[in-house]
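Below are structures written as C-alpha cells.
No value in this document is a laboratory result; all are computed from the given coordinates. As the structure is a prediction and not an experimental result, all values here were calculated from the model. Cβ atoms are built from the backbone, for glycine too; each structure is taken alone.
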Structure I
Amino acid sequence: MSDAKSKVLPKLLIVEDDPGLQAQLKWAYPEFDVVIAGDRASALAALRADEPPVVTLDLGLPPDADGTSEGFALLDEIMALKPDTKVIVASGHGARESALRAIAKGAYDFYQKPVDIEALGLIVRRALELHRIEAENRQLAARSGEDNRVLGRMITGAPEMVKVARTIERVANTNVSVMLLGASGTGKELLARGLHDASDRAGGAFVAINCAAIPENLLESELFGHEKGAFTGAVKTTEGKIELAHGGTLFLDEVGDIPLPLQVKLLRFLQERVIERIGSRKSIAVDTRIVCATHQDLEAMIGDGRFREDLFYRLAEIVIRIPSLAERPGDAGLLARAFLTRFAREMNPAVKGFAADALAAIDAWHWPGNVRELENRVKRAVIMADGKLVSAADLDLAEPDEAGEAVLNLKAAREAADRRVIRHALARSEGNISQTAKLLGISRPTLYDLLKQYDLQA
C-alpha cells in the first residue's frame, strides 16, 4: 500500500551535501516523494531517473563547498536537460548576487541559509503548483491549437525566444532593473510591455521614451519634468516621464544615447529613488521601475568614457539578450502570417494568404532589419497584391535560388551552416561562451577561433 501511495506523490529532489540537513529536509515534506543527492553527479542521475518537477539546490556543492561554481554548473545542466523544472537555489555565498545570477540562468526562486523549513516549504509548494499549471496549459494549447504567443502578446515558436519570455516572467515580480540587449527591430519595447503586464505593477502606467529621438537639451525635461518658468517656454509645471510612471514601469529605449551629465542625475534617482524637477530644489519620492534597452555595446562605451560604469550596473541587474529574427527558426513565417491577417483586414480584405514562392522567400531571407523589416514588407505586400495571395514579387525579396547562388560551393555552404548553428547556440546560451561551446560539442578555444573567423560576437 505504501509503495502504491509513494508512486502518486510528486517528486522533490533535494541537492544538499550536509547529512544532517539532508535528513531534516527528507522528513519535513511528507506530501512529497523526496529524493536526496549530495553532489552534482548523483543529482543529474536522479534528475534523469525521476524527472522531479521541483529541485532545491544548495549552490555550495563538493568539490567547491565554499563557493558556487559547482552549484551553478549543475543549474546550467538542469536547465539544459529539463528547462521546465522549478529550481530553488540556496546560498550563503554572496546571497543577493548569487540569487540574481541564478534567476537569470533559469532558477525559479531562492532561499538563504540557515534554512527556514516552513518558508522553504511554501516556496516548494508554490513551485509545484506553477509546474502543474504550466503542464496543463501546454496540454490545452496542444489540444486547442497554439497561437504561439508568449507574455500574452509576442508571437514565437523559437526556443530562443521562449527562453527570453520565461526569464522575463521569472523576474517580472521582482524590483530589479532589467536591461534588454538586441539589434534594432527585435521587439524590445514589446518585451518591456510584457514584463510590465506580468508584474505586480501591471495596474500602474507603462511609460516609454526613446532617448535617441529626443534632443539632448530637451531630454532632461522629458525625464525629470520642470517647474513653471524654469526656462524660456516653460509656461506651466510639467511632470517628467519618471514621475508619470510612478507605481508602474518606465521603459528607457536606447539608453546608451543619454548624455553623461544626465547619466549622473539618472544614477541619483536609481540610488535614492527621488527626483528634482528642473527649476526646483524640492525632492519628490518616486516609485518607478526602470526597464531599459539598447543595441549599442555599453561595455565598449564604458571603456571609451561615454557611459558610466556605476550607472550600467544599476541598470543591468538582470541582462536579457534578444536574438535577432534570423536566430529564431520558423518565427519569420509565423509573424508574417499574423501581420498579413492584420493588414489585410485593415487595408486589403481580398488578400487571404501567401503564395508558395512568398513563404519560401520569407524563410530564406536573412532579415537584417528584424521584425520591424518583416512587418513593413508584409504591409507593403498586402497593399500591392493584386490577387488573393501575396507573391515573392510583392514582398520584393530575392527568390531562394537567387539568394543561394553564393553558397553553391561546399566551403561556402559549410561556413554558412557553421554561422547559423553558432548563432543559434549563442542565442540559446544567452552569450555564455562555456555553455555555447558545450552545446556545440567543441572546446572554448575552438569556439573563440570560430567567432573570430566568422566575425561573430558573443
Structure II
Amino acid sequence: MEITRRSRILLRLQSLVFTMLFVGVIGLLAWLSTQYVYQADWTAGGRNTISEDTRQLLGTLDEGIEVVAFAREDELLRKQIQSQIGTYQRFKSDITLEFVNPDTSPERVREQGVTVDGELVITYQGRSENLTSLSESSITNALLRLSRQGERWIVFLSGHAESDPHGEANFDLGLFGKELERGGFNVQQINLAENVIPSNTNLLVIASPRVSLLPGEVEQIREWIDQGGNLLWFAEPGEERGLTPLAEHLDIEFLPGTIVDATSQLFGVSNPSIIVVSGYPSQAITREMTAVTVFPEAAAIDIADSEVWETIPLLSTLNRSWTESGELAGEIQFDADSDERAGPLDLGVALTRSLPAEAGGETDGEESREQRIVVIGDGDFLSNTYLGNAGNLDLGLNIVNWLSHDEDYIDIRIKSAPDTSLELGRIAQGVIGLGFLIGLPLLLLLTGAIIWLRRRRR
C-alpha cells in the first residue's frame, strides 16, 4: 500500500478521533463511578459483605444509628473500622461513624466507659452499647439488643435438677443461654419454693426437671398462665414430675414410652430413639426452617379438643414411628396389642389464646393480646451436647422469639464465613514445585527457540 499525504492525514485524524473517544469513555466511567457503586463479593461465605440476616435486621430499624470509634491515630486500625462499618452503611444510609482519639478526649472516654483502643460505642433510639470486638456477629447482635423495646427477662425454674441455662455439663443449656444473652435477653433462674415469679418476666421456662415439683409450685405456674404469662415447657419421657395438673390445664397429655422412629436410619442415625424432624408446618416458628432438627429420646404429646386453647402441632414424626414402652435395647418393634401408639406422633405443640385487656394486661393501647405457650417432649435438643446439630439452635431461638412476641427477629442468625484451605499431598507438592522450578523455564526456552527459528527462516 502506497502511503500518500492524504492517507497520512486520514491516519492522523483517525488516531485523534480514537484518542478523543478513549478519553471521553474514561471520563464517563470516572463520572459514573461517583454516581453509582457496585460491589461483588466472590469470597467463600461472603467474607467481605454483610449476611442476608444482617440486612434483614437493618431493614427493621427505622431510626438512625450512631457509631463512635475510640481509636488512636492508627491508620490501619481506623481503616479496619471504616471498612467494617462501611459494609453496614451501604445498606443503611443513616449510619454515622465518628472517630475519637482517646488520648485527646479523656472526658468522653470516662463518660462512655471505654477501656480499650478501637472500642465502639453504638447508639440506637437513645440506648448505647460498648463493643470491643470488631466483627459482623458482635455488631449485629448489639443492634439486635438495642432494637428490642424494653428489657426481655427469661426466667428458668430451678431447684428440681433442671437443665441449667448457665451450666457447662452435657445436659445443661449453657451454650443456649449464651445465645439468648447475645440476642438481648436477660436470663435468670428462680426457685418457686423460695420466691414468686417476677412480675417483669416475659417468658417462664420449665427445663426438664428431674425432681417432682411441689403442688404449691405447680399452682404458681397455673396462676402465671391464667394471668396471661407465656410458657416454654421442656418435658422428658417417663414421669411428669408432678406436672400432670399443668398438662391437664393446657388440654394436652404426654403418652407413655419413648418415641422411636425407623425413618431416622435414612439420615444416617442408627439409634431409633434419636428422632430426626425434616418437615415443618407453616407456622411463624418454623415457616423458614429448612434444616433438620434432632431430638434424643423424646416423649409424644396427645392433643385433646380444647375450648380454651388453639393448638398447632409444631414438630411431628413420620409414619414409621411409635411410642416404645419397653427397654430401648436389642431388636425393638411395635406391639399393637399394648398401649403403644403408632405414628405419626407430635413431640412439639404451640398453644395460643386471645386475652382481653383486663386478663392479659393492656399493652400499647391494644385491647387484647395473644398468649403463647410451647411444649416440647424433649429438652436435650438444646443441651450443650446437641445444640450444634443441624437446625437445633435456629429452632430454639425461633421458639423464644415467637414466645416473646419478637417475630421480626426470627431467622436473624449471624453465620461466620467458613475457613477454606487447600491440602496437597507430597506428590502434588512435588509436581507443582518441579513445574515452577523446571517445567516453566523450559517452556519459556522452548517458546523462545521456536520464535527464533521462525524468524531465521524468513
Q. Here Cα extents along the principal axes in Å has been calculated and equals 110, 64, 42, so which of I, II was it run on?
A. II
Q: Could you figure out which one of I, II the value -10000 for helix-only ellipticity at 222 nm (-39500 (n - 2.57) for each DSSP H run of 4 or more, over all residues; to 500) was computed from?
A: II
Q. Among the shown structures I, II, from which was the value 1.00 of FRET efficiency 1/(1 + (r/R0)^6) of positions 299 and 339 (r between Cβ atoms, R0 = 41 Å, to 0.05) calculated?
A. II
Q | Label whose coordinates, when distance in nm of label points 7 Å out along Cα→Cβ at positions 75 and 163 is calculated, return 5.3 (choices I, II) | A | II
